[in-house]
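Heads up, there are several structures right after this.
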Structure 1
Amino acid sequence: MSDLALGRMKAGKMNQTEAAYAALLETCKQAGEIVWYSFEGMTFKLADNTRYTPDFAVMRSSGLIELHEVKGFWRDDARVKIKVAAELFPFRFIAVKKQSKKAGGGWSQEVFE
């Protein structure tokens, strides 16, 4: 089964949830909270033949660089990759999930450091 059959987008293309998060990042940029963000802007080598590309690289106004992973749900391999990346690299990795209106809306965060 191809990745597209699993609901994944081609590299460089945002899904609806990622596009909604990009809009939030743009609002944060306009407010001066962040100075830069890039979709699929960084890729990390975790092991031979194993790479991880977070959805967004984000630079806060303080200069802190964070890597944001936008999730509707977790596949086991994705959770392992973000944990390994957080252990190997000196960045804050943050998984964000869009909350339902029933749950109050907004975005929840899980930080990996």
Structure 2
Amino acid sequence: MKGYLYIMIAIILEVLGASMLKLSEGFTMLTPTLILIGAYCLSFLFLILALKTIALSVGYSIWAGVGTVGTAFVGYFFFKESLSLLNLIGLVIIIVGVILLNIATNEVKQVNS
């Protein structure tokens, strides 16, 4: 369970880092650039900690997939970017894929136990 806490922290930091990418204006703004470097470094640290107890395929897909969804919503709510119906369908597909990978991994664990 600790692995999933670590992965959630890693996702939050990844979304923060991605948000700072936009605010850094091509690394020309110092504060957002420093925050994005720190956020991504810490995100990878927590991802590494999570992968000690979570399978790589599941951990990375959760991190990347949920991070993508989180970044899309940050873009929508904070940067006033648009989300079309097609965008939303794509985000739902990402979440469904992450859930299916998690279910499949749990089934494999039960069979091997």
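All of the numbers you see were taken from the coordinates with simple rules; none came from a lab. Source: prediction; values computed, not measured. Cβ atoms are built from the backbone, for glycine too; each structure is taken alone.
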Completion exercise
With distance in nm of label points 7 Å out along Cα→Cβ at positions 28 and 100 computed for every candidate in 1, 2, 4.3 is reproduced by structure 2
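Comparing relative contact order in percent (Cα under 8 Å, 6 or more apart) across 1, 2, which structure shows the greatest value?
Values: 1: 17; 2: 29.
Going through 1, 2 one by one, relative contact order in percent (Cα under 8 Å, 6 or more apart) peaks for structure 2.
Thinking of 1, 2, which structure, once percent of Cα pairs over 24 Å apart is computed, gives back 33? Walk me through the numbers on the way to the answer.
Values: 1: 25; 2: 33.
Working through the options, I get structure 2.
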Problem - If helix-only ellipticity at 222 nm (-39500 (n - 2.57) for each DSSP H run of 4 or more, over all residues; to 500) is computed and equals -8000, the structure in 1, 2 - result: 1
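From 1, 2, which structure was Rg/Rh (Cα atoms, Kirkwood Rh), for residues 36-75 alone = 1.01 calculated on? Can you show the working numbers first?
Values: 1: 1.04; 2: 1.01.
Clearly, the read-out refers to 2.
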